[in-house]
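Below, each structure is written out as structure tokens.
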Structure I
Amino acid sequence: MDWQKLLSLKSYRHYSMSIIEPIRRECEEWFTTLLMALPGEIGSKIRVAIIPFKKVGRNVRLLQGSWIYYPDQLMIGDNTAINRNCLINAGGGIEIGRNVLIAQCVIIYSQNHKYSNSSVCIADQGYSKAKVVIEDDVWLCARSTVLPGVRVREGTVVAAGAIVTKDTEPFSIIAGIPAIQIGKRT
């Protein structure tokens, strides 16, 4: 076997991949940006059909301008609506139930940067991941945030701007930073 040829072939593959991979990622980001910009119901139907979700139910609406990281870790139940400009990071897994309303500019995160080791740069510490579950008949109002590891129980209403840091009670109304229960749905 000619080792020189083999080494030069490996070197060529490495070089070509170092050029091709960033271009592939850039093209993927352009495609996703264009896909998320499509307006109206037709745009919503195209997004639901094309994005590789782990599972997606019937009659799901995904309006323009939202961004979903790791859609292959996201499950969405029937009759759920995700409004404009939401940010969903499903790196740690997210389950969204049936008949859920997610208003404009909601943020849902299932992973976060590790930061406890002060001798290592935060960017080099990796991520902690914790599944988020949003049960059936939940309303996440505008600009609310759900953090990693939280379970938003059935029937909960999360007030606008609230930051949910811990599990909720069923049919509760929560508000604030951090969110606390301020009422109960009857």
Structure II
Amino acid sequence: MLAAAGELIEKQDVEGLTVRELARRAKVSHNAPYRHFPDRESVLAALAAEGFARLGKALEEAGKRDPMERGAAYVRFALEHPQRFRLMFGGVLRLDTHAGLREQASRAYEGLVRAFASLAEPRAAEITAAAAWSLVHGLAQLLLDGHFARATRGGRDNEAFVREVLSAVRLVARSAQPA
């Protein structure tokens, strides 16, 4: 059912998801989803939690190849799953009312904190992770909303643009460090 729900929101956005339509797409009776989910919000919370688990895994896998690849992986996830990304971060669901969602969101963030732990003391690693997350989240959101359409025209794809932006930020950060 979650696979059907995920496909449905990517095709019709979050507003297009109803429990009845989910049942139809999953080829089950219209009451079957209620055996697993008490209501529509629970379906959405499960989708968002699954999204955070996938995002965390994508960030971890990218970090194994190259620690600096996490940012590009974050934006790639958003661009490949725009409606799920919007569901995860769009304020439709409150983390404090969905334990599974809160747990998966925390795991994704904690993975990023661990990635910075080798570079700084614990508090600095947490602040750096928050800054990095904020940067790539903003970049992903701006790309999803079409704000950089001119920057990605003329044969430049989003991936190349993202890498250029992240490289520019790394360059500025390095030049700002005291000698």
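Only the coordinates and a few stated rules stand behind these numbers; no lab work does. What you are looking at is a predicted structure, and each value in this text was computed from that prediction instead of being measured. Cβ atoms are built from the backbone, for glycine too; each structure is taken alone.
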**Item:** Structure (I, II) behind the derived value 1.27 of Cα Rg over 2.2 N^0.38 Å
**Value:** I
**Fill in**
One of I, II was used to calculate Rg/Rh (Cα atoms, Kirkwood Rh), for residues 25-112 alone, yielding 0.93; that structure is I
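As an exercise: distance in nm of label points 7 Å out along Cα→Cβ at positions 41 and 57, calculated from one structure in I, II, equals 2.8. Which structure is it? It would help to have the intermediate numbers written out before the result.
Working: I: 2.0; II: 2.8.
Derived from II, not from the others.
Where does the value 20 come from, among I, II, when relative contact order in percent (Cα under 8 Å, 6 or more apart) is the thing being computed?
Derived from II, not from the others.
Match the computed value -8500 of helix-only ellipticity at 222 nm (-39500 (n - 2.57) for each DSSP H run of 4 or more, over all residues; to 500) to one of the structures I, II, and report its label.
Values: I: -8500; II: -23000.
Matching structure: I.
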